[in-house]
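Next up, some structures in structure tokens.
Every number in this text was worked out from the coordinates using simple rules, so none of it is lab data. Keep in mind that this is a model prediction, so the values were computed, not measured. Cβ atoms are built from the backbone, for glycine too; each structure is taken alone.
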Structure 1
Amino acid sequence: MKTMIIYASRYGLTAEAATEIAARLDGEITTINIARDVMPDLDNDDRIIIGSSIYMGQADKQVRQWVQKNQVILEMKKLGFFLCCGLPENFDAYLEQAFGAALTSQAATVCLGGELKTDKMRWMDRFIAGMMTRAAQKEGNPLPERHFERINDFLERLN
């Protein structure tokens, strides 16, 4: 089975997730970073897995636009969507807002959590992350954490 994994990653967690998903799949796997790689033709792929980070409540713009542009082709494929986000309670809303109910309702989906990689952030993002961290600690809320243990279940649903 041929699988294409298409993703965008702001600070690296989504790229790590795409790599981990690819490592757990059998068959021919192509991994595409939409921000830097040339997009190949989708006709020969059986499965398409699409991933994005959530930044300021939005999935990556390039990923959203690509999905919208290719919706007709994607409707004919076996689909999976994964998001890396620090507020997993908003996962369903993020997913539907970014990709629409028509695609996500027929797809396997998973929230792989989030991670504050402040060493890779620009100064304004570090400032916002610091404010979020302090607010979460003050309210007793947990900080974002990755949930790659959910990948196997996601892949089972995708198959």
Structure 2
Amino acid sequence: MIDNDTHQKAGPSKSELKRTAHAQQALGERLARLATRQLRALELPEALLEAIEEFHRLPKSHLARRRQLQFIGRLMRDIDQPAIEKQLQALEAPAPSQPELTQAEIWTENVLREGASVVESLLHLAPALDRQKLRQLQRKASKAKETGELNKIRQQLHAYISEYL
């Protein structure tokens, strides 16, 4: 005969363990979305930082990144998750006063929004910029709106413009 009292005190159920593991993996995924400088600001173990950096180096292959996220979730078992969660929420919260946009950020957004006419204005402001490269990035951005790679193109365009402004 099974004693119900000892059976219930055996520990958490399998479902509860799975929920915990998925929560750890989700927290690890949120950490993986942060920039390297933001990760360094958090008090994370070195092994976890290395695992997240490895995640960023992996190709966009679904299986490889999923396995690495599972590994990150396993590493999350050994850290104080509520403290990390609190720090992460502080990082993700919008700043009370947004800093003003730099001139390069303003021009980048204008080029993305309005296109070729702004490219000409920007070339008058900074003649060292390459017209062909600017137009190429602007065309890539207009195509990327459909494919979802707009942030990547935005970063490239911003980096190029900020070199010359």
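Odds and ends about this structure:
- Which of 1, 2 leads on distance in nm of label points 7 Å out along Cα→Cβ at positions 46 and 70, largest value: 2
- Winner on distance in nm of label points 7 Å out along Cα→Cβ at positions 38 and 126 once structures 1, 2 are ranked, highest first: 1
- Value 16.6, calculated as mean count of other Cβ atoms within 10 Å over residues 22-29, assigned to which of 1, 2: 2
- When helix-only ellipticity at 222 nm (-39500 (n - 2.57) for each DSSP H run of 4 or more, over all residues; to 500) is computed for each of 1, 2, the one that comes out at -11000 is 1.
- Test item: volume of the Cα convex hull per residue in Å³ calculated as 178, pick one of 1, 2: 2
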